[in-house]
Structure I
Amino acid sequence: MSEPADLDRPREECGVIAIASPKNDAASQAFFGLYALQHRGQEAAGIAAADGRSVRLHKDQGLVGQVFQPGTLDPLVGGLAIGHTRYSTTGANSERNVQPYVVETIHGPLGVAHNGNLVNADRLRTKLLERGAGLQSSSDSEVLALMLAAAEGANWEERLASVMPQWEGAFSLAIIAATKVIVARDPWGFRPLSMGRLPSGGHVAASETGALNTLGCQAIREVEPGEIVVMQSSIARSHRAVAAKPVQARCTFEHIYFSRPDSMWDGMRVHQARQKLGEELAREHPVEADVVIPVPDSSMPAAIGYADVSGIPYNEGFVKNRYIGRTFIEPTDELRRQGVALKFNTLPENIAGRRVIVVDDSIVRGTTSGPLVRLIRDAGATEVHVRITCPPIAHPCFFGVDMGTYEELIAHQLGVPEICDHIGADTLGFLSVPRMMKALGRDDGYCNACFTGDYPLPVQLSLNTSKQRFDGVLG
């Protein structure tokens with residue numbers, strides 16, 4: 001079953017990592033890097049490694065620590081590796097969709113790991129099928145891999161540069177061949193990708209700087225939108241594949257929810273960005289109360305910021321069970337009805353008899369906030385005021401985040417007063433888009449389409465955004 005308290009959260013597609021090491025330890029370093037990216041996807045994980053002659057692969061469904069048991073890394077020899085940890089958006093959660101994808105080509109073995117979502121994947125997929133391509137999965141990531149395998153060029157970086165202009169949407173890629181690893185980022189800059197230098201002299205690129213820090217990297221920088229970086233042993237070469245778009249479209253939710261608080265995104269430490277979001281939230285939606293509590297974990301910095309500006313004391317009101325994860329044991333009907341109680345318990349001594357401000361990062365489907373409010377009232381709160389560190393999510397995402405469909409998004413169906421009634425709060429306040437951007441110190445450069453409906457490139461609004469939309473139509 002999925003984590004009960006996370007059903008009302010946006011879901012990131014995955015995390016990727018690529019390593020070129022002068023030593024023969026790239027797969028083991030990729031393993032520890034994936035551990036640092038585990039929060040970006042808990043459905044599957046995989047590592048492909050190369051030793052200059054061949055590419056070897058191990059992948060499966062499950063958490064990183066479940067997929068890679070003692071002994072499974074031993075065959076993954078070589079100084080090159082890419083890794084992937086997955087939450088499915090396009091492509092259901094099944095074994096055939098686990099990444100990286102490794103294919104044999106006339107140029108040798110090729111492996112691809114992808115973070116993002118292409119808005120023209122349906123059209124590209126149809127073209128591949130018309131050419132007789134044998135698609136084995138229902139993921140747009142396989143479309144990328146097969147297009148790259150058939151591309152023209154003297155080397156893999158040239159082939160990649162030749163097909164990148166055809167890809168519309170979000171992609172941060174980690175690619176492995178027998179003698180090199182390559183990373184690339186879409187020209188809009190939707191999904192994060194950064195790189196750094198290993199103490200041993202090699203290089204690492206990963207979805208978050210937290211993974212680079214885990215491996216002791218130095219000289220960390222973002223891979224630029226439209227850039228290709230080729231990594232071999234201690235050498236890293238940069239190529240400009242396509243021009244960066246004049247107005248960037250970084251995903252605002254990296255700051256709001258997805259990224260680890262110790263990661264850097266667009267030159268800002270995520271923890272500080274979340275604290276500033278909470279500060280602006282306090283200025284925009286003040287209310288008289290006795291205590292500010294966060295919904296752990298991503299909202300904790302924002303609650304600190306709200307408390308600092310409002311002068312209302314910060315305290316913890318929830319204890320989170322961080323080990324419930326995903327389980328194959330179904331709860332009883334009684335436990336299932338309790339919902340968030342499987343994930344959260346309250347600290348009544350910090351709540352009873354008090355007017356409580358609850359700071360959370362988002363409301364998506366509206367299925368979790370109501371039970372959380374009830375938990376606080378059951379703990380003795382006299383008032384419950386809910387504050388959200390982003391605007392109402394009224395539109396689906398087409399760029400790699402599982403927000404849900406228009407029918408599932410509560411803010412597309414109801415206004416703020418109706419949502420407040422629905423979750424049972426005394427008051428409800430969402431941070432506005434201008435205040436959110438003020439907190440990030442930006443006027444533009446971010447994709448806020450899930451709030452505004454203003455997509456940074458044309459999308460087919462009638463497109464089935466279900467992650468199973470390719471299932472049943474495999475080549």
Structure II
Amino acid sequence: MSSTTPQAATVARHTLHSQLAAMIRRKPITATPDTTAREAVQIMAENRIGSIIIVEPESGRPIGIFTLRDLLHRVAAKSCDLDQMVMAVMSDSGLLMLNWRSTAYQAALMMARHGIHHVIVVDAAGKLVGIVSQEDIYELQSGGGKAISGAIRGARDMEGLLAAAEDIHRLAEHTLAEGGAAESLTQLISSLNDHLTVRLIELTKLEFDLPKVPWAWLAFGSEGRYEQTLSTDQDNGIVFAASAEQAEAVRQAFLPFAMAVNKRLDTLGFPLCKGNVMASNPELCLSLEEWHKRYNSWLQSNSPQALLDATIYFDFRPLYGDESLTDELAEWLRKHVPGATLFLRFMAENAISVKPPLGMIRDFNFDVNEAFPRTLDLKTFGTRLFVDAARILALANGIGETGTAERLRAAAEKGKVGRDDIHALIDSFNFLQQLRLRQQTDGAPLGMENRVDPEKLNELDRFVLKESFKQARKLQSRIQLDYRL
């Protein structure tokens with residue numbers, strides 16, 4: 001992070017990947033706790049704004065927000081005195097904040113989850129630096145993305161959600177055809193799919209009498225990394241707050257709801273997971289304490305299944321519900337995983353066991369695939385190598401990001417990856433993602449969604465493909481060196 005303040009940041013073409021610090025357009029309008037309600041209303045009128053942030057005078061930290069809605073319901077409707085301090089009538093329930101290093105994508109998801117139109121942005125010390133609105137996020141999306149987001153929010157049934165799911169696929173095809181970059185495109189797909197899932201959960205929840213406990217819907221795997229392509233199944237779970245004595249009863253109450261969501265996601269084009277990595281699986285609908293125990297069991301094990309589980313369950317984020325549960329779980333992992341050195345070593349061995357398909361004599365080595373001979377698996381022998389290495393770097397160094405590119409950037413900031421190498425690594429990962437998306441939008445036959453025939457690529461793409469595999473090998477060598485394998 002540079003020392004440049006957000007207000008002085010150069011105006012640039014932002015994406016959903018952009019940090020919120022770069023999106024702050026003007027200095028926020030604020031008031032202090034001893035400002036009167038009358039003065040706050042006057043400031044809002046002079047600046048033509050619908051809300052004003054209340055901050056502590058000494059620290060600059062936001063402690064509340066006063067809106068026109070508060071004026072109507074907390075002051076006018078109750079015949080309150082306008083000369084009382086605004087602190088007495090402000091609201092703190094709508095004070096949803098993100099660190100200025102968070103991304104626009106995270107802001108968009110927070111807005112969708114909580115049904116709000118803006119998020120408050122604070123710096124590392126918690127000091128207010130600005131506000132990012134829903135309109136700011138809309139400007140980062142194509143017109144189609146904005147329209148689809150609106151359609152999803154307005155959907156009242158499965159028919160509306162099905163239409164939106166089809167629109168997402170068409171938008172992805174159109175964006176890719178126009179040369180859209182893989183990282184921004186996968187984030188756009190993930191963002192819209194998140195909105196779709198959130199709306200589906202909201203509608204399905206109305207049909208069930210769910211337990212009155214804090215809970216959250218979790219996304220794992222590629223969805224947890226913000227890296228969904230157009231060919232992806234479901235990986236999800238539920239975390240809830242309950243005592244050991246209550247956990248089983250709460251779980252049984254959630255499972256029918258989870259099954260309904262899983263089945264409807266399947267209808268929307270997200271196939272049921274063949275490995276049963278879904279919230280309707282009782283082993284993935286757990287209390288926070290049970291999730292702690294589950295993760296701890298993985299950290300204490302070196303079995304092949306534990307290592308396979310780690311590639312799925314250690315990439316997670318909340319999609320809907322009480323984020324404090326997932327924040328606590330993520331913090332627990334950041335605290336405990338770096339010390340699990342044997343587990344990390346086994347993960348590292350697993351990560352470098354699959355080699356990029358580079359030949360000693362010819363350009364590429366082909367895996368044995370009778371249905372599609374002389375083709376390359378871009379996922380198993382390509383993007384997965386970057387994903388696995390980035391995961392180890394993140395877990396070993398207490399990095400909270402879940403996306404592969406973000407993990408690599410954070411590792412570079414900590415000096416774990418060379419700053420001269422980082423751009424080449426991320427560009428290579430994104431190129432492989434781009435080829436996968438191209439295959440999926442070009443109507444590749446079943447089984448070829450993530451495979452490519454290098455002979456059908458143009459000369460430049462073949463060259464870049466080979467260089468991308470070399471970067472994967474270079475990243476694996478970094479992991480090998482770190483763990484002396």
Exercise. One of I, II was used to compute distance in nm of label points 7 Å out along Cα→Cβ at positions 50 and 234, and the answer was 3.5. Which one was it?
Worked result: II
Problem set entry | Entry that produces 0.90 once FRET efficiency 1/(1 + (r/R0)^6) of positions 26 and 162 (r between Cβ atoms, R0 = 41 Å, to 0.05) is calculated, selected from I, II | I
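A value of -6500 was computed for helix-only ellipticity at 222 nm (-39500 (n - 2.57) for each DSSP H run of 4 or more, over all residues; to 500); which of I, II is the source structure?
On the way: I: -6500; II: -15000.
Label of the source structure: I.
Tell me which structure, out of I, II, gives 16 once relative contact order in percent (Cα under 8 Å, 6 or more apart) is calculated. Each step should come with its number before you reach the end.
On the way: I: 16; II: 11.
Derived from I, not from the others.
For which of I, II does distance in nm of label points 7 Å out along Cα→Cβ at positions 202 and 290, calculated from the coordinates, equal 2.8? Spell out each step's value before the answer.
Numbers: I: 5.6; II: 2.8.
Of the structures listed, the value fits II.
Work out the source of 21.6 here, i.e. which of I, II gives that when mean projected area of the Cα convex hull in nm² is computed.
On the way: I: 21.6; II: 25.4.
It was calculated from structure I.
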Exercise. I, II: which one has distance in nm of label points 7 Å out along Cα→Cβ at positions 66 and 266, as calculated, at 3.4?
Worked result: I
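Just so you know, all these numbers are worked out from the coordinates, no wet-lab data involved. Keep in mind the model is a prediction, meaning the values are calculated, not measured. Cβ atoms are built from the backbone, for glycine too; each structure is taken alone.
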